[in-house]
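There are structures below to look over.
Any read-out appearing in this document is the output of simple, stated calculations on the displayed coordinates, not a laboratory observation. The structure displayed is predicted, hence computed values, not measured ones. Cβ atoms are built from the backbone, for glycine too; each structure is taken alone.
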Structure I
Amino acid sequence: MKTIRIAQLFIALSLLTRLAWAAPTEVRAWKSSAGTTIEASATKVENGKVSMKAANGRVLEVPMDKLAAEDRAFLKEHFAIKEPEPGQPAGSTVSLLASGLAHPAGQVSGPINAGEGSHYFVYVPKTLREGRKAPLMLHTGAGGGNANAAKMYAEAAELAGWIIASSVESRNGTSFEANHVHAKRCVEHLLANLPIDERRVYFTGGSGGGAMSFYNALRIQSAGNMPLIGYSSDGTFEKNQYCYGIGGTKDYNRYATAGAVAQFKDRGFHRLHPGGHDGGPAWIGVEGILWLNARYLGDRKKDSEFDAERLDFEASLITWMNELRSKEPYRAHYWCTFLKDEYKISGVNAAPVSEMLGKLAADPMNARYTKGLAAIDNFSEKEFGGEGARVGSKKKHTTPQAQKAAEKLAAEYAGVPLIEDIAKDLGSPTG
C-alpha cells in the first residue's frame, strides 16, 4: 500500500468527526442504560464521550453508549453529530502533523549521526498526528542496518503511526554489549529529536539481530520486541513486555525462538512461515507490528490518554481490512476476529468490525485459517518450546512426537491457505 494513499485515508477519516462543539445543554436529568440518573449539563461530545458538569459543579466524562437511547438521540441533535456511513470506521479529529519534524515524513532519512560512531536510518510516517508521540521500533541487523531495513515495514508504520529506525553498526561478529551501545545511542538520539513515546520502544532484527532485540529490550526501557529467527543469548526476559516471534518452519533457530516466545505466555505469539533461516515476507512483519500495537492499546482501554489514538488505529485497520478482504479474505477474517476477541473492540468502531466478520464468516475457509494460526502457535509452544531449552539452535533436528503432531495438524487444515504448508513442514528436520 503506498504511503500517500494511506495519508489520504487518514485525512478522509478525520472528516468523520466524533467531536462536536455547540452551546452546553441546560441542566437536565440524564438516564443511563442501567437506569441510574444524574442532573447535569452536557458541555461537549468528544470521541464517543460526553463531558458533563453536574448540578453540584463536579465535572465528569460519560461514555455516550452508556446513556439511554433517548438521551443519545438528544445529544446527536443538539451537537449536530454526524455519524459515519454504515460500515465505515470513525477516526479521531486530531489533524495530521504537517511540519516541524526533524526529518521529512514518508521517506527514509540517513544515515544520521547519533554521536561517538553510531548511526541510523529512520522512516517517519505521514500519518503521525499533531501533538501525539509515536512508538519506535529499532532494527538491529546481523549484517548492519540500511535504508531498506528502515523502510521494510513502512506500511505498518503508516497504519499504526510508528517510527521505524535501523542501527547501522549492529552486526554479527561484534559483542552483544558493543552492539547494544550503538543501539542505546540511536534510541537516545531518536528520543531527543522526534516525538517518540519512551514507554513504547520496540526492537526487531533477524538471527543475531533478533538475539539483539531480546538483549536490548532488557536493557533499554521497552514495551517488547519482534525477533525474526531470533534467540535469547542468556535466556532472560522481561515478561511484562510483548513478544511477536517470526521464523521459518525449517529454521534451525525454531526451537530457540519458540522457547523464548513461550516465556511471555499470553503476551507472546509465534508466527511461522514456510521456509528456513530467513525472516519471511515483509507482510508478516507488518502484521507483527499491528499485533504489538493492538495489544498495547487494547490492554490500556481504561486509560483515556490513548482514546484518540485507539480510534485512529481502529479506523485505519478497518479500512485496511476492507481492502484486504477482496484479495486475501482469510487474513481479513483473522484481524476481525482478533479485534473482536483479543483486542475487544468497543464503541463506534465495533459495528463495522462485526459487520465485516459476519460476511467473511460465510466462507468456512476463513475461520479455519484463523484457527490454524492459533493451532500453530500452540504447536510451537508444546512441541518446540521445550526443545528450545534443551537443544537451543540445532540443524537437522526433529522429534518423532513433533512429526506425528505435524502430520495430524496438516490433515486437519488440509486446503487452508498457508496453514497446510506450514503444518507439513513443522515435523521436518531443521535446515
Structure II
Amino acid sequence: MQANYRKLFEKAPEYLAISLWKPNFLFTKAKGSKIWLNDKPYLDFACGPGVANVGHNHPEILGAVIDIFRRCESGWGGNMLLNKYQIMLAEKLCRLTPGKFPKRVFFSNSGGEAVEAAILACLKKRPDRRGMVSFIGDFHGRLGFSREATTSRQMHFEKMPWGIEKKFFLTFPADNPETPSKKAFADVLSTPEKYMSYVENTIGPFINEIGFANFELVEGEGGINMARKEMIQALIRYLRKNEVWVIVDEVQTGLGRTGRMWASDIYEVEPDIMTIAKALSGGVVPIGATVMREDLSYINPGEHCNTFGAGPAACGAGLAVLDIIQKEGLVKRSETKGTLLRERLASVKDEHKQTRELVSDVSGCGLMNRITFRDAGGMPASEVRNTVLAEAMNSGLFLMSAGERSIRLMPPLTISDGEMTKAIKTLVTTISRVHARL
C-alpha cells in the first residue's frame, strides 16, 4: 500500500463522520465494469448500487459534461433559472415514463430528494389526507427532517401542519420471499384475494385518511424482492378506487436495470408519480427526477426548489445516459444477460453440493438479482453471506449485501460476456472455499 494512502486512512476517522465507508479502502479509479480500490482493480457487481447502468465513466457521458464545462454553460441555472438541458431532459422523461397523460418533472440531486418532492406534492395538493402507505422492506431515502426546521417564509410551512400524519406498512407481496418466515407468511397470502383481504383489513378502516402510497415494486435494499404482479395490480386498483395516489420509486430499478426500462413496465402500472435518480446520473453528476401527473404538480412559484437541481451538467449527463441506453440496446441486453446469470448460477446450485448447502435461492429480473444464503455449519445465514462478501473481495469481485441474508448481483448493463463468466466463476469458487471452512 502506498504511504500516502496510509496517511489518508489515518485521517479518515479523525475528520469524517462514520457512514458506510470501509476502513483501509480508497476509491482511486473506475472504468467500464471495474473499480479500483487502493489502485487494485475489482469487477464491480454492485454499481453503487444501480448507479453505473451504462458503466463507469462512459466516454459519451464524460464528453457531454466536459463540453458543457468548456462552453461555460455550467452554473446555477436550473430550478431558479432555466437551461436548455433541463427542458430537453424533462421532455424525454415525460415521453419515456409510463402513462400517456400530461406530466411535469421536478429535478433535484438524489433519490431521497426525488421522493421528498413526490411526497410534498401529494401533501400540498390534498393536506386533509396526510396518511401514507408503503411496503415493509422498502427503502426510499434518508431525508425528511430539514423541512420541519425551516421557517424563513410562510410558503415553506403553510398548509403543512406538519407532514405525514399516519403511516401504514403492508407486507410486501413477494414472489421470492427471502427467509423461511417470510415464505410462511407469503404462503398464507397465496392468492390476490387473500392478499387483498389482508390489505382491506389493515388499511381499509383508515382509507379515507390515506392520501398516497409510496412503493418499490422490486425492493433493492430490502433484499431484491420481486412483487407478485397480480397482487400489485389488485392493490393498485383498490387504491385508485379509493382515490389514493400511487408513487412508484424507480430510483434503483429504473433505466433498464430490471430488463425493462422501468419496473413499472413489468407490472403494467402507470404511476401517478415516479421517482428516478441513481443511473440517470451516469455515475458522473448526481441528479434526481420526480415525474408527476400534471394535476399533481406544484402550482405556485417557490412551493419547492433547491440550489443545484436541474443544473446543466447533471441534465446533460442524464440526456447522454438516455441516448446510450437506446443506442446500445441496454434494456434488452439487461434482460438477456440477467437470464443467463440466473440460469448459470441455478445450474451450479443444482450440480454442486457445496453451493446447494449454502445457497437457498437465486432470483431477480434483468441485471437486478440476488443470491440468498442459508444457515450452515452452525453459522447463521447472515454470517455466511458476510463471509462470502469478504472472500469475494479478496478475489477481486466487489459485491454488496441486501436484505437479511442476500447479496446483490447488479453489474453494469454494459458488462461483457467474458466479465460475466469471470464473475460467476469467482463467486462459485468463493462459495466453495467458504463451505470448506465450515
Structure III
Amino acid sequence: MRWDTAAETAAQIRTGQVQATQVVQAALDRIAQDNPALNAFTDVVADRALSRARAIDGGAKTGPLAGVPFAVKNLFDIAGLPTRAGSAINRTHPPAAADAPLITRMEATGAVLVGGLNMGEYAYDFTGENIHDGPSRNPHDLTHMTGGSSGGSGGAVAAGLVPIALGSDTNGSIRVPSSLCGLFGLKPTFGRLDREGTFPFVSSLDHLGPLARSVTDLVLAYDAMQTGEPLAGTLDGGVAGLRVAVAGGHFQHGAFPEALAALHAVAAALGATREVELPGAARARAAAYIITATEGAALHLDRLRTRPDEFDPAVRDRLIAGALLPAPLAVQAQKFRRLYRAAVLALFETVDVILAPATPCSAPLLRQQTFELAGQTVPVRAHLGIYTQPISFIGLPVVAVPVPQAGMPIGVQVIAAPWREDVALRVARALERDGVCLAQRPKGFA
C-alpha cells in the first residue's frame, strides 16, 4: 500500500476493495515508523484524519481522491494548529481558525489531510534544513538533503509516507526538492492557485503546487485545487507536433555531469535538437534575489526589530541585508522583470516547451556549505536554485520530471507558456509513459 498511487488507492476505496480507514491508518503507521529518521512531518492530525476516513467509509460524498492521504508544507493554515512557516516565532501564534482553501478543495474531492510538513524557515531556503525542527532527510540517502524549502514535502512523498504533498515555490521550492528526491512537481502559472490561508514569503513571486510520484497523481491534485477545466484524462495524446527546445547559456553553465546527462536524455526522448537562450537569464536570477530580499525584509521588519534572536541566523541576516538594499535597486529589478518577461514570451511564439535542468547537481550532503560551480566555490544554499529562479521570476508554469539514474536522483524542468500547464503536463505524461522519467523508489523504505 505504501507505493500505490493516489489514483489506485481512490479506485480501491470507491469499489470497496479497501476501506479509507485502513488506508489512512496505514499512512499514520508509516509516519510513526519512518518520520523519526526522515524528519518530514512536524505535525500529525491523526484524530482528524481518522474521523474523515470514517465519514468516507460511512458513505460521505467522495471524488477522484477518495480516501487518499495527503500532507501540506507547514505554511498552510490547518485549523487548530499554529501556522509555523518553519519558524520559532510563528508557533507561538494562535491556532488557525480554518483550513487554507486549497486544503478544503483537496478534501472536497475525498482526500484526507494527515499533517503538516517540515520546511526551511519562512521559506527562505533551498536545502530543507531547519534550525528549529531539524533538517528534512532525503529517503534515498539519509545523509543527504532533500532540497527546500518544501523539504518535508519532498521527503514524505519520496519515502511513500503519503502519495501527494502540497508545497510552495517562490524561487524553486517545489522544483528543487522534486529534483533532489526524484519526484514529479508542478509549479503552476503565477496566480493560478489560491494563496489565501498560507503564510507569504514574497507576494510577487509565491506559487503553490503539488508534488507526487506520478503525473496522474500530480494532475488529480492540481485539478482538485484549480478552477479551470479538469485536465485528468486529457493528457495522453503524446507530444507529436509540439515544438520542444533546450535552454542553453545560463541553464547549462556550471551544471554537473548528472544534470547535463538528465537534460540530454529528456531532450533526446522528445527529439529536441533546437537550443534557445533565454536573454538575460543570469540578470533575471540577480533581479529575483533583489526582489526576494527586499519584499521578504519588508514582510518581516517588525519581527526583525523585536525578536531577532528567534530567527535562524542565516535567514535573519539575509533579511536584514534585504532591508538595507537601496530602493532604486528594487525598482530597477522590477523594470528588468518586465523586459525579461517580454523577451521570454517572444520565444514561445516559435516553441511550445523549453527544457532546462532543475538543479545543478544531485542532493548535496546535509550541512554541506559549498560546492564547485563553473570552476568557483559557491554556497550550496544560494545556488541550488540557479536554474529555477529565472523561470519563477516571470511566473511560467513548470513540471519538474525525475530522470532515473544510478546514485541520487535529479530532475529536469519542462517549461511552458503562461496558463499552459496542460502542455507541460502532457510532455511529462509522455516521458513517464515511455519510461524516460519515473519516480525513483528509495532502497531503504519497504
semi-axes √(5λ) of the Cα gyration tensor in Å derived as 31, 27, 20 - corresponding label from I, II, III: III
When I, II, III are compared on distance in nm of label points 7 Å out along Cα→Cβ at positions 81 and 377, the highest value belongs to II
With relative contact order in percent (Cα under 8 Å, 6 or more apart) derived from the coordinates and found to be 12, which of I, II, III does the value describe? I
Output the label of whichever structure in I, II, III has the greatest value of mean count of other Cβ atoms within 10 Å over residues 49-56. II
